[in-house]
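Please treat every number below as a calculation from the coordinates, not as lab data. Computed from a predicted structure; not experimentally measured.
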Structure 1
């Protein structure tokens, strides 16, 4: 199984070069919705270096990359609202011998935006966020990560925001910088841009984080 072989290579410390990443994208068989190689390479690097819990917004090939590259004692959770897709990711992880937590997280309304209903078992003190969801058509897009989960993010947490060449994602990154004091590094990738944002030592204690397990049904 090509996917399993590629992930095993990463797990053993293999270099995430273009050839290996292309093999994984092909084997995953969802090329139109997979991150590009530059973004996935940064995900691999960050997962190998992280020293605490990882949160993923959405799930897919990057879920398997994180599971293959993060330390065995580190916890990685993915929020996924589509049941069929959640089952596919869990099944592929099982076939590849990887431990994953792909959580059932429906999209709900928080008033000004929609975002995931965050399950109670979602970790705190999160050190890395892979932000590739919810879908662009969602009311408010990916903005809800900070207002809903800011209390779960550790100081210095890195957020990798994909698709930052799009106007909506750029506006979201700029709003997070303005409202929560994040710093941002815009990184060119093969197909566009992704943003690497860092949570400051002190973030606002108010806002919508009290609704992290709630929200109103969309």
Structure 2
């Protein structure tokens, strides 16, 4: 274990998991918000989740979600969907299709966790028309998962260090599709080593 990892473990021992859901939900204003605002709130929640859990590493330890009271995560074989979240036996149960690769299961877990976070505020966060709201919820949950797994600042720094997408995907423990979407979302293209010195010089000038 590195010094940084040991420090993170020590800091996590001070986490009050009891307040995580309440704290994330408190970011939603007491009014109806637009779809763009919902996406922005999702990113704020993603950043706050990392802060609350004291995660400074590129790889997000998804197993910490299960330490939140009344949240359970279960891989289920032959689940007909990638994931589902529902309330039962006084617990938010997140079921994830067990046959999918680990990177997909990590993403799907956070996607479903976003649905759990949103539950009390669905009327504020999404369109009043059910057929529109359903699509919005899925897009926002995907955005939340991507932001947790690939924080903007950390992905920008990492993309300056390597142009290789396999390396980047491994560094954040995501698949290539997830990485590609996040890079596009940030309008970010990994810079080849021979271009890096030019890029850094231009940034210093501007």
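General remarks:
- Parent structure of the calculated result -10500, given that helix-only ellipticity at 222 nm (-39500 (n - 2.57) for each DSSP H run of 4 or more, over all residues; to 500) is the read-out and 1, 2 the choices: 1
- Here mean projected area of the Cα convex hull in nm², for residues 112-151 alone was derived from just one of the structures 1, 2, and that gives 2.7; the source is 2.
- Entry that produces 56, 42, 35 once Cα extents along the principal axes in Å is calculated, selected from 1, 2: 2
- Winner on relative contact order in percent (Cα under 8 Å, 6 or more apart) once structures 1, 2 are ranked, highest first: 2
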